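No lab work stands behind these numbers, since they all come straight from the coordinates. Just so it is clear, the model here is predicted, and its values are computed rather than measured. Cβ atoms are built from the backbone, for glycine too; each structure is taken alone.
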Structure P
Amino acid sequence: MTTNTNPKKAEGINEVHERFLSYVYTMSLLKTRLRGYDEDSFVRINQKEVEARFFIWPFYTRFNEIRKLIKEGYLQKEQRYIPEIGRKVDYYKCLRPCAPDPSLVIVEEPVLGETQKFMLNCLLNTSLKEGSKSTAYFDFFLKYKSDFPFHFFKFDGFSGRLHTPVTSLPGQIRKNLLLFEEPVVSLDVNQMQPQILGKILKDNLRRNNFSIYMDGGVDIYKMIAGKYKLHSREAGKKRFFEILYSRPNQDLLTVFGYSNWIDWVNNFKRKRIKANPHAHKPHSNLAWLLQRKEVEIMKSVWIALRCAGIPFLTVHDEIICKESDKKAVSEIFSEILKENFVNYRIKIS
């Protein structure tokens, strides 16, 4: 008696389908290290990888198996145009709960410098106070951080920002973090990117009213909120970056009137800058420049903290440290900010 081992004969959702769905779901979960991406759980998948690791020919035909999963309500597919390659590609989303499995996602181990190794070790020694609220992604991190550390520690290719499970953790939950089993505090730079913009404008234009505002300690976000009759400073901040990072426009004239710096910003967002990884979108030039400069400043802070042996976590322009290290971190942070800005303020919470 012989047994037919051809997996294509199996009916319904079999083990290979389950592994593939788990792979899609895990990829989607890992995307949530980027703020805002938890709202978009579609992921791009390498078709050659799918055929090599899951729907292996001649036992399976990838197209047929994926179509079957879509038809039976397990999977959703949509096509998106990718400017970098000039064509549409397939994105997928799991429609039913799956068990995540990080072993299915291949992540290349990066070469880390001493400061990066220090930062990774701090991340791996992060937890939450008992009874705290959490997120699916952060729970996933806590469960698998020891075995799959590089799934949770990534510097992006756009500006070099670090993305970790702490980055996307909501602020109200972040307050309940423990670092080496100790409570934490957050040190956040007030108006970091406007400060950087003011410095860049001063270097390029010398005198301009935006740099004068920043050097004088004016709260730009409140100013925007007042002019646009918005309900809060946070809404003013959101509106400011919506204008600043969009395509060239004259919306800032509403707040500042005609100014040479607005012309400079708009012209900068029209240039072709090869160093910008999103050079096909020239309007992204300013976001790329400000974030890159932010990373340069924060790197100086990271190195100084590592040299002082002070454990820390980072969320862009924010440093999270143990409560017992608050004074030392504040002094180091201030010294580096003083080298870059005329007027700055660190918010401690």
Structure Q
Amino acid sequence: MRRLDRYLLRELCIPLGYCLGGFLVFWLSFDLFDQLGKLQEQRRTLGEIAQIYLYKLPELIAFIIPIALLLAMLYGLSNHARHNEIVAMRNAGLSIWRITLPYVAVGLVFSGVVFWLNEWAAPIAAERNEAITASAGSSTNAGWRKQVHFQYAQEGRYWTIQAFNLGTGEMQGPQVDWKSADGARHRLFAQRALYRNGHWVFEHVQKLEYPPGEEFNVAASRTNLFISPFAESPQAIETQLKFADLSAVKAAKRAHFSLGELKHLRSARNLKPHERTILDTQFHARLAGPWTCLVVALVAMPIASTSNRRNAMVGVASSIGICFLYFILMRFGLALSTSGVLPPWVGPWAPNLIFGLGGLSLTAAAR
């Protein structure tokens, strides 16, 4: 790495650290004051509160990284322009593309970081946060979801559960219906079920079996314990419940599922047309979202062409305005694709393509 690259990266990392830290402190303080009454009602300890906010960090960091990166890049580039450093670099024979190469590299790296946070870190943290939330206070009903219905269409199983614990995965009064390969219909009733070592363990079980094509010739059996080969895990059930609670309005705001969760939902549910549209849009939104970091770097690049003091602030203001419009169009495009007005891929990807190519064009035109 050349000395110039190290200098540019150092001048970028300092304001980036301040922006990330400032946004984190502001959001955590605001949210803590907003949730303080609720946390007191649940009799949360200081350690539990710290855990709750620790597990919220991955999703929050993934959200604020593009904004912090934009502000840090604009500050760094305007500072170089204000001190005529960009003029000196260009007089030394460096092109705008070479000067801004470290910023593009940082955008690519942070795109990868955001993708990792959204795909792995945030879902794991959300699961652990759900387990803490499910143990809220002293209420005996805390964490229980009543009258749960979901399907595993891949193997033709339908579940009806009187109560499901979101924290522990325990079931009360589960009923499972499915068909075997020979066409026989099966129905299982249990008093309770627990998930142990990758298997569901049903307690106090009654099993009914209907021969193919018959409804009344029933073979019944009872057992105190039944270990099933069912593939559904508590996490898969929670994913389906999360999707069942997702309205079109919520789906239009941001991507709510990881790629793994979307893959499960596509295979596990018999999707209606509007549900498939939502899932397809969420899929493209999850893939397109991390590239925001690279796009803001490309939008900030033209300010490097504004290589004098008089025009530096104009470039900063223009870049902020363009990025503000970019973020608005991202939400607007996601809403249009979610509602079916646009194809699922157009809404999430179009803003990235338009503004990314626009930033490259402006840089090329100004050099």
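Hey, FRET efficiency 1/(1 + (r/R0)^6) of positions 91 and 267 (r between Cβ atoms, R0 = 41 Å, to 0.05) derived from one of P, Q reads 0.10; which structure? Show your work: numbers first, answer last.
Working: P: 0.75; Q: 0.10.
The structure behind it is Q.
If FRET efficiency 1/(1 + (r/R0)^6) of positions 115 and 171 (r between Cβ atoms, R0 = 35 Å, to 0.05) comes out at 0.55 when worked out from the coordinates, which of P, Q was used?
That value comes from structure Q.
Here helix-only ellipticity at 222 nm (-39500 (n - 2.57) for each DSSP H run of 4 or more, over all residues; to 500) was calculated and came to -20500; which of the structures P, Q was it taken from?
This value belongs to structure Q.
For distance in nm of label points 7 Å out along Cα→Cβ at positions 19 and 331, which of the structures P, Q scores highest? It would help to have the intermediate numbers written out before the result.
Details: P: 5.6; Q: 1.9.
Result for distance in nm of label points 7 Å out along Cα→Cβ at positions 19 and 331 over P, Q: largest is P.
Of structures P, Q, which gives 23.8, 89 when Rg and Dmax of the Cα atoms in Å is computed from the coordinates?
Numbers: P: 23.8, 89; Q: 26.5, 91.
Corresponding structure: P.
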